[in-house]
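Quick heads-up: structures coming right below.
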Structure 1
Amino acid sequence: MSGKPTIAIVGGTGALGSGLARRWAAAGYEIVIGSRTADKAKAAAPRIASGAAVCGANNAAAAQAGDVVLLAVPWASHAEILDEIKPHVAGKIVIDATVPLVPPKVARVQVPVETSAALAAQKRLGETARVVAAFHNVAASKLQTGEEIDCDVLVFGDAPDDRAAVIALVEAAGLRGIHAGPLVNAVAAEALTAVLIGINRHYKVPGAGIRITGLDKG
């Protein structure tokens, strides 16, 4: 036993989820890849991290197996998947990386009725789930490489200890995590994702990110 939490990644076959899975597996975490079908997740697992402690399951089974659950799914399927995993996440940290993007105008900020995807997740999962929002502004394509990424990750959550736990996972993935306040603040990072997409297009860059200045780099 490594003493590290098992991380379930719901939406783990996508670019963001698989990129984080690859980095966490390399850091010694056990990973359960979740997908709509177990067969798809099981087929993806060895491609993501061959030889590491990575396995695949359907979304519900992955959420049940994980000590920490990361949600990396499109906004269009957010509510449906939350309902699917709800019975299995009571008492667990659920990291929501979802951004309410509405194709085809993904460079426009979209604000859902609940104000943010993170607040929508907390409402839908109920008070027993410990929702923390993170990983909105890091390019998924860059997570696929083992290279250092020049980007900070803003971490939002109502419990400081839960934010600290997620920041430790951010650092294990090779990034710097920043305490960014309560969950209600997540709307800022979610909205900024659409802004960064527009910046990427205008300046023809592969993945603009953010840096918080004035902090000790250590």
Structure 2
Amino acid sequence: MDKKSPSGSDSVVVIGLGRFGAGVAESLVELGHDVLAIDSNAETVHALAGTLPHLVQADATDLATLQQLGVGDFAHAVVSIGQNLEASVLTVLNLSQMGIKDIWAKANNPAHGRIAERVGAHHVVFPEADMGARVAHLVTGKMIDFIEFDDGFAIAKTRAPRETHGKPLSESAVRQRHAVTVVGVKRRHQDFIYAKAETLIQAGDLLIVAGATHDVERFAARF
């Protein structure tokens, strides 16, 4: 196995190339980041050979193997081993022992997430649960897009409620009345508008709003 030397501070090693891990790795490559992708399954590695430029079949639970691959030189790591709890935890532990300062771990449930954090993961993500919550917000049509962060803060794209039509944001006072901030406005066939106090809202506008999750949900429900 040849050692892979990362070329920048945004270098990422992605370990575990199921649907989530492969999607993360491919998106990072498209964004121009230096990515080393690792999976223990030969068939998985072969299937992704055409899309990931730096791809290795290796056992990430073996510390010596990761050291030989130069994984410790990467700035970020994503562990996407969801089905094998032991392999996931051992991999996170290895990365932590190698001194990687930013470790992301995919977890299937809260118990898995807590263990990953205890052995060194700096961030834990729950893709299935997060997507379920996101779809729940979108399915009623009140929101067009929705992202919630760990601290109860959310950003959403929603249709402008009638009370804002024909008024600048300073007059409709969305922030004062609903405790959400209008970050921007998207009007059909026009470029994105960064919201200011004088921004005039029209019927049919889409608003990007941010705030506490429950406030964002309440505001979107006004449409």
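Derivation of every value follows stated rules applied to the coordinates shown; laboratory data play no part. What you see is a predicted model, and the numbers here were worked out from it, not measured in a lab. Cβ atoms are built from the backbone, for glycine too; each structure is taken alone.
Say we calculate mean count of other Cβ atoms within 10 Å over residues 114-121 for every structure; which of 1, 2 gives the highest result?
By mean count of other Cβ atoms within 10 Å over residues 114-121, the leading structure of 1, 2 is 1.
Can you tell which of 1, 2 yields 18 when relative contact order in percent (Cα under 8 Å, 6 or more apart) is derived from it?
Values: 1: 18; 2: 14.
It traces back to 1.
Between structures 1, 2, where is mean projected area of the Cα convex hull in nm², for residues 66-177 alone highest?
Working: 1: 7.3; 2: 10.1.
Result for mean projected area of the Cα convex hull in nm², for residues 66-177 alone over 1, 2: largest is 2.
Taking helix-only ellipticity at 222 nm (-39500 (n - 2.57) for each DSSP H run of 4 or more, over all residues; to 500) from the coordinates of each of 1, 2, which one would give -11000?
Value -11000 for helix-only ellipticity at 222 nm (-39500 (n - 2.57) for each DSSP H run of 4 or more, over all residues; to 500) corresponds to 1 out of 1, 2.
Supply the structure label, taken from 1, 2, corresponding to Rg and Dmax of the Cα atoms in Å with the calculated value 16.0, 48.
It traces back to 1.
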